[in-house]
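Structures for review follow.
Where a number appears in this text, it was derived from the coordinates with a stated rule and is not lab data. No experiment lies behind these values; they were computed from the predicted model shown. Cβ atoms are built from the backbone, for glycine too; each structure is taken alone.
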Structure I
Amino acid sequence: MEKTTLGLPKKMYAVMIFLSGILGVLPMLLVSGYTLLKESDEKLKVSAKRVFVIYVSTMLFAQMILLVPEFINILGDTVSLLKGSLNIPYISNICHIAADALALAKDAVLVILAFGAFRQKDFDLKLMKKVDENI
């Protein structure tokens with residue numbers, strides 16, 4: 001069984017890479033950064049890139065979703081200056097639910113990829129292949 005520079009089996013290290021994305025930004029950055037800098041196996045490097053892209057893209061998209069209520073508040077303040085009224089009562093709750101659903105979907109994708117790495121099965125994700133080619 002092939003081992004990494006840390007002495008872990010490669011498939012367990014690949015699982016650790018994917019599950020680090022669930023634990024948060026610091027573990028993901030530490031594990032992905034170490035993998036990209038120290039490991040020589042290309043599959044592990046591709047896994048680290050995938051976790052990074054999935055984590056950062058979902059985090060940015062969730063932040064954009066959470067900006068919607070702020071823009072509506074600014075618009076409402078502007079309308080109130082003109083003696084008008086703009087009130088959308090549940091927009092903040094809806095945006096928070098959407099951001100939480102996106103985070104849950106990110107975690108589900110990372111768990112599926114971790115199971116695939118444990119079984120040493122590479123999922124044919126067309127979007128991820130385009131990302132792999134561009135990074």
Structure II
Amino acid sequence: MEALYIVIIGEADKGRFVYPYELQDLEGLFLILGPPPEGSGGIDFASRTLLRGGKVCYLRVKKEGFSTNHYQSAFRYLRKQESPQKGDALFLPGVFDPCILEQAQVVAKEQGMLLLLQEKDLFDYLTM
């Protein structure tokens with residue numbers, strides 16, 4: 001069985017914004033993106049994915065759920081991605097903004113990916 005390939009759009013302390021970091025191990029994750037920022041879910045999810053043998057494409061945003069321009073740039077990248085490796089799932093930690101989630105849903109469907117959210121974000125979205 002081929003390893004799962006998860007695309008994560010999340011916050012990090014280091015690295016270029018909206019640059020596709022292809023990660024295959026924890027050492028690379030922490031060297032490139034640094035430790036997880038407080039309250040962020042992206043680095044934590046990436047580390048769990050890597051520990052389970054998966055692969056990660058991490059696109060850094062300034063603030064999870066709020067950096068609308070960064071999310072739009074990331075979605076544009078995913079739409080025109082010409083990599084032979086297509087993502088199995090798109091994970092958006094900290095996002096409950098309906099505009100961002102609607103765009104993410106369209107991109108995920110176009111690319112044949114599952115859209116993954118944290119339970120707390122889904123609750124916030126549904127109770128807005």
Structure III
Amino acid sequence: MDHDGSICFSRECGAAIDGITTECPVCGGPAASMREMRLRGYGLTICGLTLIGSAAMGVWYVLGWMYWPEENGIEVDALPGMALLALAGLIGAFGITGTRMALHMVDTGRIDFAARGFMMKLVSVFVALGIAAEIVDALL
């Protein structure tokens with residue numbers, strides 16, 4: 001398929017469509033041109049790399065706060081520090097997965113549904129950890 005085709009967004013369909021259209025003729029779901037998908041991929045690549053960099057900076061600062069508090073002027077106890085490191089790890093994993101998915105979009109003009117499913121699971125972990133943190137905070 002050339003740059004003048006479209007792709008259906010539906011996970012069940014995912015049809016490659018000749019010509020540019022906003023609606024899939026097979027299932028009626030939304031569609032986008034492969035060129036538009038590649039452009040979205042470039043934007044998502046930038047977002048993913050930004051998340052990776054932010055997570056790396058977060059790890060760097062938290063480790064400094066935990067292990068060298070006299071040099072940084074900030075002291076973080078072990079439990080909150082480990083929680084912050086876990087959060088930075090999840091953000092980094094989200095960034096790595098997002099960058100991988102975005103580069104796939106740039107390369108093929110298609111959505112990687114397996115990576116998207118993994119990202120949704122990571123979001124579920126974020127939400128579950130946030131709820132657990134609120135419960136623990138309320139109990140303490």
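A few remarks follow.
- Each of structures I, II, III was scored by distance in nm of label points 7 Å out along Cα→Cβ at positions 5 and 53; the highest score is held by III.
- Which of I, II, III yields 72, 26, 25 [Cα extents along the principal axes in Å, calculated]: I
- Value -27000, calculated as helix-only ellipticity at 222 nm (-39500 (n - 2.57) for each DSSP H run of 4 or more, over all residues; to 500), assigned to which of I, II, III: I
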